[in-house]
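Visitor: Read through the structures below before going on.
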Structure I
Amino acid sequence: MQELLTQLSRAEASDLHLCAGSPPCFRVNGRIEPVEPGAKPLEYRDLEQMLYRVLTNDQQARLQNDRELDFSIGFTDVGRFRGNIHRQRGSWAAVFRKIPLEIPSLLELGLPEIVRTLALKESGLVLITGPTGSGKSMTLAAMIEIINTERACHVITLEDPIEFLFKNRRALIKQREIGQDTDSYGVALRRSFRQDPDVLMIGEMRDRETIGMAITAASTGRLVLGTLHTMDAASTIDRVIESFPSDQQALVRNQISGSLEGVLSQQLVRRSVGSGRALALEVLVSTPSVRNLIRTGKTFQVVSDIETGKRFGMQSLNQSLQDLVASQTIKLEEAVRHTRFPEQLMQKLGVPQ
C-alpha cells in the first residue's frame with residue numbers, strides 16, 4: 001500500500017482506485033487509467049490485507065460494522081491521503097485521494113481576491129459548492145489558513161475525515177473528526193455553541209439538521225464555512241431552503257437572506273494543452289439586491305445580479321468559462337460540458353448555433 005501511495009504522491013494524479021479483480025488505477029486529469037501498462041488485477045485477499053494494515057483497531061472495527069469507512073492517513077516522506085473503503089460485489093474496494101502537505105494559497109488555486117474578503121468576514125455563512133473532486137476541500141483549507149494568519153480567533157473544524165493539518169498561528173484551531181472525536185456533524189454543531197467558537201468550518205452539510213444549525217450559528221455572530229454538492233449559486237440557495245418542510249421555508253428564506261455572505265461554486269475543467277485542469281468559478285456576493293431576491297423567493301434571478309456584479313467581485317460560471325475559452329486555456333467543447341446554459345455561452349463567444 002505504501003508503495004502505491006508513494007506512486008500516487010509522485011504522479012500527476014489525484015486519486016488511487018483499488019478494486020478486487022482489477023488492476024490499481026489512477027485518476028489523471030479526470031480520467032481513470034491503470035497505474036502502469038500491464039498491471040495485474042488485485043486478488044481479494046491481497047487487497048484485504050493491504051487495506052487492513054493501514055487501519056487502526058478502531059477503524060477495523062468500524063469498517064466491519066458499517067462495511068465502509070472514511071479516514072485519513074499519512075506516511076513520512078510520502079504525504080497525506082484521504083481514504084474511503086467500501087464493499088462492492090461482496091469484496092473490498094477503496095479510493096485514496098492525495099492531500100497536499102502545504103496548504104495552497106489563493107493565487108496557487110487560481111482564486112480571486114474576493115475569496116479573502118469572504119474568509120475575513122466576522123460572521124455569516126459562506127458556502128463552497130461543486131461536484132466531487134472539484135477542489136472544495138482545498139478552497140476551504142486556503143480560507144481557514146487566511147483566517148489563521150490574520151485573525152486572533154477560535155476556529156473549530158468538523159471534518160470527515162481530517163485532511164489538511166493546520167498549525168496555530170494567530171488563531172487557535174481545533175480540528176474534530178467525525179467518528180473519532182465526535183459522533184456526527186449534528187452532535188458536534190450542537191456542542192460547539194458551548195465551545196466559544198468565532199469560526200466554524202463544516203466539511204459537508206449533508207442533512208437538514210446540519211444545515212439548520214449552520215444557519216443558526218451564522219445568524220448569531222459566528223462565521224460559518226461549509227460545503228454542498230450543488231452546481232451554482234441559485235441551486236445552492238434553493239437546496240438549502242428546500243431541505244426544510246414547506247411550512248418552515250419562509251422562515252429559512254428570511255434567515256438565509258440575512259446571514260448568507262457568499263457562494264463559491266467551482267468546477268475543474270480539462271486544459272486544452274498539457275496536463276492538469278483549470279478552475280471555473282462562480283462567485284455570488286450577498287448585496288442588498290441579492291438578499292431581497294432571496295427573501296422574496298426569486299433566487300432564479302440571482303444569476304442576473306451575478307453577471308452585472310463585477311464591481312462586487314461577482315462572476316457567473318458562464319463568464320468564467322468564457323474567459324477560459326477566450327484565453328485558450330480550455331476548449332469550447334469542455335466549456336459546454338460544464339455549463340447549464342450552453343446556448344448562452346456559445347452566444348457570448350460568438351459561436352454559430
Structure II
Amino acid sequence: MALVPFVSSAEDEPIWNKYLWQKYLESGEISKWLSSRWLLVECYFYRRIKQIFESSYAFKLYDPFRVQKEHLLESKLADLKILADYTVQILENLPKEKILRVWSHFSKFLKITLWGNHYDLSRPVQGTVEDVKILQNLDELDSHILIDDSEEIWKTLHANESNNTIDFVNDNAGYELFCDLCLADFLCTSLLAKKIQFHVKLMPWFISDATVDDFNWLLHVIAQNSQVVPSFSVLSVRWKNYLDSGIWILKNEKFWTLPIAYNEMKSWDTKLYEDLSNSTLILFKGDVNYRKLLADKNWPTTEYFKSVLQSFHPTNLAVLRTVKCEIICGMKSEEAENLSAREPDWMLSGNYAVIQFDRHEIVKNETKF
C-alpha cells in the first residue's frame with residue numbers, strides 16, 4: 001500500500017507532500033508501508049490519523065489519545081507528589097548551597113527526567129525500571145546508564161551561568177513532562193538558566209507525546225490538587241509566574257511532527273534552526289528524537305555521537321533517552337555485544353538509558369546566527 005499524498009489545508013501539508021515527492025525522486029518508486037524507512041512510516045501513520053479528524057467539523061481538534069494520557073497522569077499522582085515534595089524542599093534551600101551541592105542536585109534532576117522517559121504509551125515496556133520508584137532508587141539506576149555526559153552538560157551551563165537559554169524538545173506527556181518541568185524549575189532557581197523554551201507537538205503524536213493541551217492539563221491537575229498537596233501549590237504558582245513573565249515559553253513548531261531527520265533541518269526549516277542556534281543548550285528527550293538525531297540509521301554502536309549528528313550542530317545539545325529501539329551510538333568496544341549476550345532484549349526493554357552530549361564548536365566559514 002502506497003503512502004499517498006495528503007489533501008489538507010493544514011500548514012504542514014505542502015511540506016509532507018514535497019518530502020514524499022523527494023523520496024520518490026530518490027528511489028524511483030512511491031513510498032510504501034512495508035518498504036519505506038521505519039521513521040517515515042510511523043510519522044505518516046500518526047499524521048494520517050490526524051487527517052481523519054481534521055476532515056471532520058465536529059472532531060477537528062479532537063485528540064484520540066487524550067483519555068489515555070490523562071489516565072496515565074492521574075494514575076501517577078502519588079509519584080508526582082513525591083517528586084513535587086522533593087523539588088520544593090531542594091529549591092527552598094538552594095540559595096544556601098555550595099557549588100558542589102548544586103552540581104549534585106543538578107545531576108539528580110537530570111537523571112529524574114531521564115528515567116521519566118521510561119513511561120511511553122506508544123511502546124509499553126516491562127522491566128525493572130517500571131517496578132522501581134525512580135526518586136527513591138536513583139543511585140541504584142546508575143548502573144543502567146550506559147553513557148553519562150552529565151558533567152559535560154553541567155560545565156557548559158556553569159560556564160555561562162545566569163545568561164543561558166535552554167530549549168527542551170519534549171517527549172511524553174504526564175509524568176515525564178512533570179519531571180521536565182521540575183528540572184526546568186531547578187535550572188531557573190539555581191540561575192543556571194535565564195530562559196527556557198519548551199517544544200511540544202503540534203498535534204496528537206505517538207500516543208503519549210506532549211501537546212500544548214497536555215502541558216496545560218498538567219498545570220490544571222496540579223493546581224486542582226494544590227489544596228491537598230502543598231508542594232503542588234508552590235510549584236503551580238511559580239510555574240504560572242514563569243509562563244506569565246516569559247521566563248518559560250511554550251512552542252509547538254510543525255517540524256517536530258515531520259518525518260525529517262535533524263541533519264536536514266537547516267534546509268527544511270531554516271528559521272527553527274536559527275532559533276535553536278541562539279540557545280545555550282538543547283535537551284532532546286526520548287527515542288524518536290534520538291532516531292531523528294541519528295537520521296534513523298543503524299550506525300555502529302561505537303560511532304561517535306558528534307559524527308552521527310552529521311551536519312546538525314546548531315549549538316550545544318544533549319539527549320536524554322531510555323533505550324527502546326535498536327539504534328545507539330557512542331558505546332565502548334564490545335559493550336553492546338556483552339550486553340546482548342546477557343540480555344538479548346536490552347535495546348527494547350527501556351531498562352537502560354543514555355545521557356549524551358555534543359559540544360558545539362564553531363568551524364571555519366560557519367555562520368553563527
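Visitor: A value of -10500 was computed for helix-only ellipticity at 222 nm (-39500 (n - 2.57) for each DSSP H run of 4 or more, over all residues; to 500); which of I, II is the source structure?
Guide: Corresponding structure: I.
Visitor: Of the structures labelled I, II, which one yields 3.0 when distance in nm of label points 7 Å out along Cα→Cβ at positions 49 and 185 is computed from its coordinates?
Guide: This value belongs to structure II.
Visitor: If you work out FRET efficiency 1/(1 + (r/R0)^6) of positions 81 and 265 (r between Cβ atoms, R0 = 41 Å, to 0.05) for I, II, which one comes out largest?
Guide: Going through I, II one by one, FRET efficiency 1/(1 + (r/R0)^6) of positions 81 and 265 (r between Cβ atoms, R0 = 41 Å, to 0.05) is largest in I.
Visitor: OK, next. If you work out percent of Cα pairs over 30 Å apart for I, II, which one comes out largest?
Guide: When percent of Cα pairs over 30 Å apart is calculated for I, II, structure I comes out on top.
Visitor: Can you spot which of I, II the value 4.0 was calculated from, given it is distance in nm of label points 7 Å out along Cα→Cβ at positions 313 and 345?
Guide: Of the structures listed, the value fits II.
Visitor: Further question: Thinking of I, II, which structure, once volume of the Cα convex hull per residue in Å³, for residues 209-296 alone is computed, gives back 108?
Guide: That value comes from structure I.
Visitor: The value 0.05 for FRET efficiency 1/(1 + (r/R0)^6) of positions 9 and 337 (r between Cβ atoms, R0 = 30 Å, to 0.05) was derived from one model only; which of I, II is it?
Guide: II
Visitor: Check the numbers for relative contact order in percent (Cα under 8 Å, 6 or more apart) across I, II and tell me which is largest.
Guide: When relative contact order in percent (Cα under 8 Å, 6 or more apart) is computed for each of I, II, structure II gives the biggest number.
Every number here is computed from the coordinates shown, using simple stated rules; none is lab data. What you see is a predicted model, and the numbers here were worked out from it, not measured in a lab. Cβ atoms are built from the backbone, for glycine too; each structure is taken alone.
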